[in-house]
Structure I
Amino acid sequence: MIGIHKEQINNIPALVIVDNNAVYKALPMITYFHGFTSAKEHNLPMAYLLAENGFRVVLPDSAHHGERSEGKTVAEMQLLFWDIVKQNVEDLQFIHDKYRSENLLADGRFGVAGTSMGGITTAAVLAQYDWVRSAAILMGSPKLERYARELVEEISKQKTLPFTEKEIEYVFAQLEPYDLSRHIGQLDERPLLFWHGKKDDVVPYDHSYDFYLEAKKVYENKENIKFISEENQSHKVSRYAILNTIEWFSRHLMP
């Protein structure tokens, strides 16, 4: 039977989904990051199916989301978007270290995935950590600075931003170490799956697809990088995407 366990990992509220008969066994692991204004519980269907396939799955709440909410408005959270992403990256280190130190991570088989903001987080993680074995980016952008500039341009059309141009440029500069499009070499043949709907009106489809075409050139093993698109899908993960994500990790993270 698959169990859902509430945990605090270095003060990060998380759900851990795992077969109840394997709670204390070393298993391949996946951490799945939710999207903007979402919460950890929203990814339980994906986590359940992954756990059925033998994974331990950790669903953390991002800063200012779920149990970590501080009552900020969506507009206030938008201004903190990149701080949230960077905090996700830092949180992942704590999650990884906890399970490795407790000998619950099997042979370093640690994967990361996420939806939208979680997909952007996944890209940032790949730029930062070489111990991530495999990843899946679902409707996220690996071009962090480009996406940040487009977001600022869009928000600026609606209201005056409470930052100077110099402050905004500083934020862009701080994204450089996390921008996977600037650090393609960091992928180092690691299995990477992309899924994106062609009618996505939130995170541009071309960000991930153009990156995929560029990254594929540096992969010797072309089977380690894959892009799945759906013609009529908008900014919502389909069941087809979920099943392909599970198949991807089962192929690349299981012994």
Structure II
Amino acid sequence: MGYVILLAGASGAIGRRLLPLLSAAGHHVIGTTRSTEKFADLRALGAEPVAVDVFDATALSQVVRSVQPRIVIHQLTDLPMGLEPSRMAEAVVRNARIREEGTRNLMTAAAAAGAHRVVAQSIAWAYAPGPEPHQEDDPLDLGAVGSRAVSVRGIAALEHSTLHAPPLAGVVLRYGRLYGPGTGVDAAAGPIPLHVDAAAYAALLSIDKGAPGIFNIVEPNVHVATEKAAAQLGWRADFRL
């Protein structure tokens, strides 16, 4: 039997690959976006679209309460594809705000609406320097400086809000660096790559598999361990739509 699922950030790179998977699995998906211009695309991908600003806590709460989702999937980001390098610093600040304030608003709304489980997007390159491969319980790099410090603080806030929002069961997916359709990157690059389809697959599996907690979701590598995701979620890095 399918669930009612609220997918926050449905029009993003992962959201667009995740929607067909959720639809095929029999779930009823309400997908959020900030722009009504994206409604037609979201409907074509199998979602019932709704426009809401995650920073408007009151409007967000009303939307989530009206949906009454069993599952909330958090794929919200603010790093547009093809962003000019000169504008990256300001985008990092906006993205950190979504991760901190936006996540807090979303978790509060989800808990108040009676949701059971939340799955949130994090990153796998925020670990503090130390022995590798990094396990999920290794510390984040909270001593970072500059733009990395902004990103890591945002991630730390997102993960804390996701994992400490009773009665929600929180699952955090620490994704590698995305490539594939809709990401602006055609091929794997860097030490911890991840195809966008495999990222979406991990979110699908996390709906009803795995204990609450953190999972590294990256292609096999020497820097970040992925055994936990394979064992508990049944995830594999070679999944493609």
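What follows is calculated from the coordinates using simple rules that are stated; it is not laboratory data. Here the structure is a predicted model, which is why all the values come from computation and not from measurement. Cβ atoms are built from the backbone, for glycine too; each structure is taken alone.
Annotations for the structure displayed:
- Winner on mean count of other Cβ atoms within 10 Å over residues 8-15 once structures I, II are ranked, highest first: II
- Origin of the derived value -10000 (helix-only ellipticity at 222 nm (-39500 (n - 2.57) for each DSSP H run of 4 or more, over all residues; to 500); candidates I, II): II
- At a computed 13.2 (mean projected area of the Cα convex hull in nm²), which of I, II: I
- Among I, II, structure where mean count of other Cβ atoms within 10 Å over residues 72-79 as derived comes to 12.2: I
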